[in-house]
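What follows is a set of structures to go through.
All of the numbers you see were taken from the coordinates with simple rules; none came from a lab. These numbers were taken from a predicted model, which means no experiment stands behind them. Cβ atoms are built from the backbone, for glycine too; each structure is taken alone.
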Structure 1
Amino acid sequence: MMTLVIFLALLNGCCISFCRVLNGRLSQDTSAFYASFGNHVVGFIFLSLVVYFTSTVPVETIMDAPVIAWLGGVMGALFVALNSYVLSKVGATLTVILVITGQLLTGVVWDAISNGVELTPLLGILCILMGILVTKRGQDQKANIKG
C-alpha cells in the first residue's frame, strides 16, 4: 500500500510540474489571471464529472464544512495565478525550487507552532536555499555568455 501512495505522490508532483509549465505558457499569450481562470474552469468541469460519476457522498454535506475551509479554493486560485506569472519570468526550474521552498518554510512554521522548532527541517531548507543560489547563478552566467 505504501508503494502505491509513494507512486501517487510522485505522479502528483509530475502533474503539478506539467500544470505549471502549461499555465506559464498560457499566461504568456494572455495573463496570469486568465491562465488561472482557464485552469480552474477546466478543472471544475473535470472534477464535476469525476464527482458525478464516482462520489458516494451526498453533495449537501459540503455545506457542513466551516467557512474557513473554503479559503483553500482562494489559495489554490492565487497559487495558480502567481505561479503562472512567476514561471513566465524566471523559468520552470527556479519556479519549482522557490515554490517548494515556500511550502517547506510554511510547513516548518506550522510544525514549530505546534511541536517546537527542530534542526533537521531547518537544515533541509538551508540546502534548498543554497540550491536556489546555485541555480540562479548558473542562469545568470548563461545569460552573460549569450549576451
Structure 2
Amino acid sequence: MPTPDEVRADLSAARDELAAALSAAPADTWERKPESGEGEDAWSAREAAQHVIGAELYYTNAVCEACGYDGPDSPFAGGLELASPAEAGAALTQAIAAADSKVQHVTAGDLERSHERMGPLPDVFESWTGHLRDHAAQITAAGG
C-alpha cells in the first residue's frame, strides 16, 4: 500500500502535467473541437479543462467522505467558465489549494478506508491521477 506522502507526490506530479498542458495550450485553438470523437473525446481543450479542474473537488469530496472529513469549500461558486488557458491555469491553482486543504490530512490509516462507490482510497487516488493525466494529454492534443 502506498504511503500518504507517495499518493500526494503522485497527485502533485499529475497536476504538474495538467498545469504544463494548460500553460502550453494555444489560445487560438482553445475552443476547437476534434474532427472526430464522441463523449469526452469530442471536447475542446476548454471543455476538458473545465471538466478536469472541477473534478479536483469531486475527487477531494470522495476522499473526505471515506475519511469522515468535511469536504472542501469550492472556489467556484458560479461554476467554471474558462475563457482562456491562462484562466484555466489560475482556476487549477485555486482548485488545488481547496483540495490540498483536505488531502494534506490523509493518514496511513485513512488509506486503509474505502469510498462507498469508488472503492479503496489508494484506488481513488489512482483514478484521480489517471484522470488528470488523461485530460492533460487531451488538452495537449487539442492544441496541435
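Computing Cα extents along the principal axes in Å across structures 1, 2 gives 58, 45, 33 for structure 1.
Comparing mean count of other Cβ atoms within 10 Å over residues 49-56 across 1, 2, which structure shows the greatest value? When mean count of other Cβ atoms within 10 Å over residues 49-56 is computed for each of 1, 2, structure 2 gives the biggest number.
When relative contact order in percent (Cα under 8 Å, 6 or more apart) is calculated for each of 1, 2, the greatest value falls to 2. Matching task: -29500 is the computed value of helix-only ellipticity at 222 nm (-39500 (n - 2.57) for each DSSP H run of 4 or more, over all residues; to 500). Pick the structure from 1, 2. Label of the originating structure: 1. Looking across 1, 2, the calculation of distance in nm of label points 7 Å out along Cα→Cβ at positions 81 and 105 that yields 2.1 traces back to 1.
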